[in-house]
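The data blocks that follow each hold one structure.
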Structure 1
C-alpha cells in the first residue's frame, strides 16, 4: 500500500484523494516512513516537523473531504519547501550559519498559493549556502546526495527538492533558478525542472522588486504534467511584484492541461559555443533523444547562438555579482558573520565591490544582445535545445569540478555556463530526462522557447516524455 501510494504521479494521486480512494492520513504515514528510510542516506529533507502534528493535519484534510470540502488539487499533499523560502512557523536557514534560525512569521507567496491548494508543509528541502553553486552542501545540514548514487552530487541549488522527488519522499517540489538551479538537479536526478519566463511566478516578499531579473521560483515534478500543474498553481500577477506577468494560465485542476504537439522545429545548440567543454557522453544522450524525436516527425537542425561567448559570460558575471553581492552586503560587512561564509559567497561579495555604473550598464546591453540572438533563432525554430549540464554528477565531497574535458574552470560556477544564456534572455526553459550513461549517471536536456511561451515549452517536453519515458526509471 505504501509503495503504491508513493509511486503514483501527483495528478493521479490528486484525483484519487478527491475521490476518497486514498486517505490523506495514509499518504502522510507513507511519506514519513519513506523519509525515515531514505533521508538518512540522501539528506534531502531538513527541518522536518513533528510527526504527530503532521498526522493531525492529515486527519483534518480527511475530515474536510468527508464534509465535502475540497481545498484544491494539492489537497493533503505533503510538501517541503526549498530552504531559501519562508514557510510560516518554520526556520529559513538559507544553508548558512550566519542566518538566525527564528521561525518565519508569514508564508512566501508561492507557499501561500500551495497552502490554498490544500498542501501540508512538512519541512524544508536542503540547499547550498544562500543558493550559491550547483552542488547542495552547507555547514548547517551537510551534503545532499544524488538519488541514484549517494556517493555523487545531487546538483543544486534545488538539490534537496530534486532528490526528495526522485526518491518518492515528495510528490512535487518547488525550487528557484538563477544559474540552472532547477535544471541541473533535475537532470542529475531524472526528474523534470522548469524555469518559467521571468515574472511568471512572482517572488514575494522581495527586498528588490526591480533589479532582480535573473532568479525566479518555479516547479519540479516527476512528470511534465505534474510540473505544469504546479506551475499553474504558483503563477499569476501580484501587485507586490510590479514586473510579474498578468497572463492567465489554465486552472491547475484542468483535465487536459498539456496540449499535444507534433512536427515542431528544434534547433540543437549542442554546447552553444564550440569551445565550451562538455564531459564525454553528455551530448550523445541528448542527440539520441533528438534522433528519436526526428523519428516522430520533428525537424532537428544544428544551430548557433550568434553572440560571442565571453560577451555573454561577462554580462552574467557582472549582473550576478551585483545581485548576489548586494544581497550579501549586510552579512559580509559584519566581520563575525563574514567568517561564517563559504569562500564562494565571500568571492561574490568582494567581486561586487569592483563594479561601477559603466560595467553594469554594459552588462545590461550585453544581456539585451543575448536576448536578440535567441529571438533570431526563434524566427527559424519553434524551440532550441542544449544539455542541462556540462558534466555528469561528480563525487559529493568535491565542492565543484576544477576542469571539464581538460579545460580549467576559472570560477566556482563556470562549469554551469551552459545554462546562463537562457537565464540572461529570461526564456522559459525545461530540463527533460534523456537517459543514463554507462555508469548509471542521469542527464537532462534543456528545451527553451520564445519569451512567455511557457505552456508551449511544457507541451514540447511532454511530447519528448511520451517517446523518451526515462521518468519511469527509479532509484534502486
Structure 2
C-alpha cells in the first residue's frame, strides 16, 4: 500500500518543501529588487560598475524615451519577472522530451542558487538576473507537473493537492520579505547591506535542492518515462501509438485562450512589487499598534492572506459543491479578476490624498491586498489544477509552461504600466488597473461559457 501523509502521497510533502524554499528565494530577492535599483544601483556613479548597464539603458530609452531611476527600475523589474515566466515554456519542453522532470529541477535549483549569489556583487547584477531567468525555466513547470503526476487520472484529491502545494509557495513568500528584506534593506539613513538579502535568497535555493534530493525517490516517474512505457505496451499489443487527436487539440486551444486572458490579472497583481512597494516607502504611514513596519514588509501581506484565507476559500467551495453551486474553474478565474478590480478601485480613495501631498494609513494597503489575494486564490491555484487535469499527458510540462506564459506577458505589462507611476496621478493609476481587471473578468466569464465545456470534457 502506498504511504500517505494526511491522505496524500508522501511525495507531495517534498514537492511542497522544494517549492517553499524556491519561492523564498524568488520573493526574497523580489522584496528588495525595486528598492535596490531605485535607492542604490541606478544612482550617482554606481551604474558605471554594473556590467551591461549602458547597453541596457540605451536599449530601453530607444523604445520608451528618457528614463530616470524609477521608470528604468520598473521596466527592468517587468522584463525580469516576465522572462522568469517565459523560460518555463522551454524548460517544460526540454523536460518532456529530453532530460525528464527530475533532472530539470535539479539543474534549475543549482543554476538559480548561482544567480542569487551573483547578485551579491553590483557589477554582476544583469548577469545574475539572466542566470536566474534560465534556472527558473527549468524548475517552475516541472515541479508543478510532478504534483499532478502523484495522482491517477480522475483522482478527486488533485485540486486539494494543488491548494496544499500553493500553501508551500506562500509560506516561502511570507517569510522571504521578513528575512531577505530586513537583512538587505535598512531604514533610510542607515547602512544598507543588499548583499546579505541576496545571499539569504541563495541559501534558500540550496535548501530547495537538498529537500528535493532527499525526497526524489518518492516522486512520480518522469512524463517521458510514462510516455515511453505506454508506447512499449502499445507496441507489444500490436497497436500503433495514438495520434494527437481532435479532442486533444481542442483542449490545447482552450487552454491557450485561458492563459491569454489571465495575463491581465497578473499585470495588476504584480504592482505589489513595483508601485505598491514605492507607495509603501514614500506615501504611507508605516507605524501601527504592533510596531513600525519596513516598506518591504508590505510584500508579506499577500502570502499572509494566502495562508490564512485559503482554508476559508476551500471551505466555501466545498459548501458550494455540496449544494451544487460551485463555479466551474474558468468562472472562478473570472471572479478572481473581478476581485483584482475591486481591490484597486478601493485604492482610489487614499490615492487622492497622496496626490495632494498626504500620507495614507498602512491599513488601506492591508485591505486592498487582502481583496486582491482572494482574487489570486480564485485564479492561480485553480489555473494550475486546470492545466494539470486538462492538458494532454504527452505535453504536460509544455502546457504548464504555457500556463506561465500569462505570467510572462502580465509581468511585462506590469513593468510597462509601472513606469507611468511618476507620470500620472496615483488615483488615475489605480483606476486604470481596476478597469483592466474588470474588463478581463467579463472576457473570461464569456470564455467560460464557450470553452469551459471542452476543458471539463477533457479533464
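Read the figures in this text as sums done on the coordinates, not as results from a lab. Everything quoted here is computed from the prediction, not taken from an experiment. Cβ atoms are built from the backbone, for glycine too; each structure is taken alone.
Taking percent of Cα pairs over 15 Å apart, for residues 9-80 alone as the criterion, the top structure among 1, 2 is 2, with the largest value.
Where does the value -24500 come from, among 1, 2, when helix-only ellipticity at 222 nm (-39500 (n - 2.57) for each DSSP H run of 4 or more, over all residues; to 500) is the thing being computed? Intermediate values should be presented prior to the final figure.
Details: 1: -11000; 2: -24500.
Considering all the candidates, the number was obtained from 2.
If FRET efficiency 1/(1 + (r/R0)^6) of positions 297 and 417 (r between Cβ atoms, R0 = 25 Å, to 0.05) is computed to be 0.60, which of 1, 2 is the source?
Working: 1: 0.15; 2: 0.60.
Attributed to the structure labelled 2.
Ranked by volume of the Cα convex hull per residue in Å³, for residues 193-384 alone, which of 1, 2 sits at the highest value?
On the way: 1: 174; 2: 205.
Between 1, 2, the highest calculated value is found for 2.
Structures 1, 2 were shown, and relative contact order in percent (Cα under 8 Å, 6 or more apart) at 26 was computed from 2.
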